[in-house]
Structure P
Amino acid sequence: MASEYASSGEYIKHHLQNLTYGQLPAGYERHDHHGNVEVLQQATWTVAHNAEEAKAMGFWAINLDSMAFSIGLGLLFLFFFRLAAKRATAGIPAGLQNFVEWIVEFIDGAVKGSFSHRNPLVAPLALTVFLWVFLMNFMDLLPVDWLPYVASMAGVPFLKVVPSTDPNVTFGLSLSVFFLVLYYSVKMKGPGGFFAELAFQPFPKFLFPVNLLLEGVGLIAKPISLALRLFGNMYAGEMIFILIALMFGGNFVLGLFGGALQWAWAVFHILIITLQAFIFMTLTIVYLDMAHSEHH
């Protein structure tokens, strides 16, 4: 599929472009592939034909591919775990039940090791975060051209199949965790206690502006680092797969070498996608534990 593009740059840009739906403003000039120009007479909701149109759509545009794959993978996770729960037996587990019980025990051990309080929400949240992020990351192991090629045959211009390479998705996850951290910080310590935690440490109380600045920056940095860590690692991994795929557009020897590289990187990438899901889950547990803890 790389050979279908005029240059390597066009191939890379095509694979990094989301299928974006949004509103183009009135008066916007749309350029098609044949050089024709269409001036919109009124604001129009449509699918972006290129990165410039996606940018012009502004904040309220939505990446349809990221939403479809992330929601679809979440439903897939719920379906199989519900199926395992319905088929669960008291005897020796086998098949799907054995796998689900192993995952649940693994998550339960991680929660007990990092969360020192009682909250029935934390373990299910950790399970959901780990498996959802893992499934989104796992899409990176699919050959980069397969699904986009099928989508192009159906008239879909762009398709990014790895939701965690979209910062909108990773920030959505991290901000959800951040709001839970704020909620439990206020619930467990009260508004005054939470403010005191931010304003009266680590320096003496009369330096509360400095404390508030330092602790406020540290608090805001949590969701930002959580989102960018996942996005950065997955985006870099996807970029390497795209660069390797370019080799298939060359001669036979280059294509053969690219196949070997792709296999080697996919094997190594299994560790990366699992580790990133585990890190996201662990930090979620740790942040919630800190929200439940009183600091004196």
Structure Q
Amino acid sequence: MRAMSEPTPHPLRDQLPAILAQIETEAQALWGQGKVASYIPALAEVNPRQFGMAVALTDGSAHSVGHAQVPFSLQSITKLFTFVLALKALGDDLWKRVGREPSGAAFNSIVQLETENGIPRNPFINAGALVITDVLTSRYAHLDYALLGALRRLADEPNLHWNARVAKSERDTAHRNMAMAYFMKSHGNFVNPPELVLDNYCCQCATEMSCAQLAQATMFLANDGRDLRPDGQADEQFLSPDEARRVNALMLTCGAYDAAGDFAYRIGLPIKTGVGGGMVAIAPGVGTIAVWAPELDAKGNSVLGAFALERLVQLTGLSHTTF
């Protein structure tokens, strides 16, 4: 049964509106220091000068600033959700096909696959995410609808969708990902036809959400695996507490590609980033933070997003109170 008592307000609740407004003002000084993703043609058309940030607390309160209600392409942030679905489906057997170590290499690197017998380092680099999508392609006849169903439930938003134009743009330029898929298949670490898996993978990456929706969709990772409704009442036990802790640990060490160590040092929170300019961070026991700003640095992470998360932990002490 759902608890009906009112959640205790978090101490940050009253401070956040002013803090977010300050961060938005400061972040605008960084316009022009990055570039939108251009290797996916549809993403190259996005207006770079947009900034949104949303914080959802476990007491049910939500706070946002800027373009926090504007949908954007999640891209690699969807790897977090597909990883969680695969972990729920296979448990520890998942680790027979993908590792748990930081790669130290670019998110689309093929080099390590050649020296490690087709086993990707972790689920968040492209090779690892392709294996995860292969796992889920075997499990679901229509993976795109299965993933959307899970996201709609977690975000409490029935109208989430993936952008067919972005998916086609990504699929038309997915040559390196296709090469990785065939290479892993040659090592016996791929079950389904690579073409089918790539179709599913590109639809997955083209899923769109706003910062506000993304913060809500990841609340289970801040609440010992238990989803929270927007009013702060506990809902579905989406993961076990141990599984949620392990997902957060992997985000901390691997969630920002080959900049994960720098992000852990500067921010100290589990993070997953995407080349659409989005980032989501987890403060266990406190809440979630989603940021979107399309201009990327050389490693594919949002320039303003990284700044915003670092300023948030500086101004609130979140990283110190949660780890």
Structure R
Amino acid sequence: MPQNPRLPTDPPALSVVLCSHARPDYLAVCLAALAAQQDGQAEILVIDSASPPIPAARIAELASQYGARLVRTDRAGLSLARNIGLAAAGGAWVAYLDDDAVPAPDWQARLLARIAILPADVGVVGGRILPRWEAPLPAWWPQGLRGVLTIVEWEGCGEVGRGTPPEVAVYGANMAFAAQPLRNVGGFPEALGRIGLRLLSGEEEEVVARLGARGLRAFYDGAVTVGHSIQQQRLQPAWLLNRLLWQGATDALRQRSLRRTAAAAGKLAVQAPLLLWPVASSTLLRARCGAAYNLGYLRGWLGTPLTQAAA
């Protein structure tokens, strides 16, 4: 529990938003790690994103136990839940953690220290995301696709896209925004982001791009660190193929480029036989991921409903 609870009339320096759908066990670990570092400068909000009754009751218990404010929505959707958290937040900055992320003991102090020295034209801070493996990463996993597991291991700091390596980006497992500019761009686009089994993504990139169009830069600080649970069920060829299928659809929805669509169609004409491969096989997986991505791009551009990569 926080040792110095904030008075109701005091505006917090930071609001921490945790969005959760039916995963109270992960949420419990995240809340415990946050509560251990509270000093009255932050408020914690738990957004229950349409959890069924039994996990919803447990989520409510956890919010109460750790002094967090609970807001429930009966409509599922990660971007929607994040926007509900943004509307309820009282802090000048709003940080978002995935419910399966575990902030380092100095996470809050490091984030607040970075915010305190940021130039006025920085509206986003992303942080380091280290894997908490629930099973070993398989040897067949393509090295260049570790990023789809939401892993950012660079220890340095700098402006995203300029002073950082190409693989560094702002990801939802560990990110913070200046609250009012985020509200000014409409928050997170609810046409993107996870909703149940729909694995659309790209909502963080879209928000960063919209803020950038208004002259606000994104900064990365590797000292602001969380651990991120990598579930065992994700470490399967079928999951990876499905993730790339949805990434293609995401990119089509965000960009809708005729040139990219034509390129995807041309590549898929050659790659099509790879789609017939058993999804449980790890053979030729990198090439099959490319085929899944291009199929997802075409389906996203055409507005065709997506199914699992096995279909």
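Quick note: the coordinates plus some simple rules give every number you see, no bench work behind them. Predicted model only: the values in this text are computed from it and were never measured. Cβ atoms are built from the backbone, for glycine too; each structure is taken alone.
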(request) Could you figure out which one of P, Q, R the value 0.05 for FRET efficiency 1/(1 + (r/R0)^6) of positions 46 and 86 (r between Cβ atoms, R0 = 25 Å, to 0.05) was computed from? (result) P
(request) Have a look at P, Q, R and say which one yields 27 for relative contact order in percent (Cα under 8 Å, 6 or more apart), as calculated. (result) Q
(message) Matching task: 1.9 is the computed value of distance in nm of label points 7 Å out along Cα→Cβ at positions 22 and 38. Pick the structure from P, Q, R.
(response) P
(request) Out of P, Q, R, choose the structure whose coordinates give Cα Rg over 2.2 N^0.38 Å equal to 1.22 when calculated. (result) P
(request) Given a value of 32, 24, 12 for Cα extents along the principal axes in Å, for residues 134-173 alone, point me to the structure among P, Q, R it was derived from. (result) Q
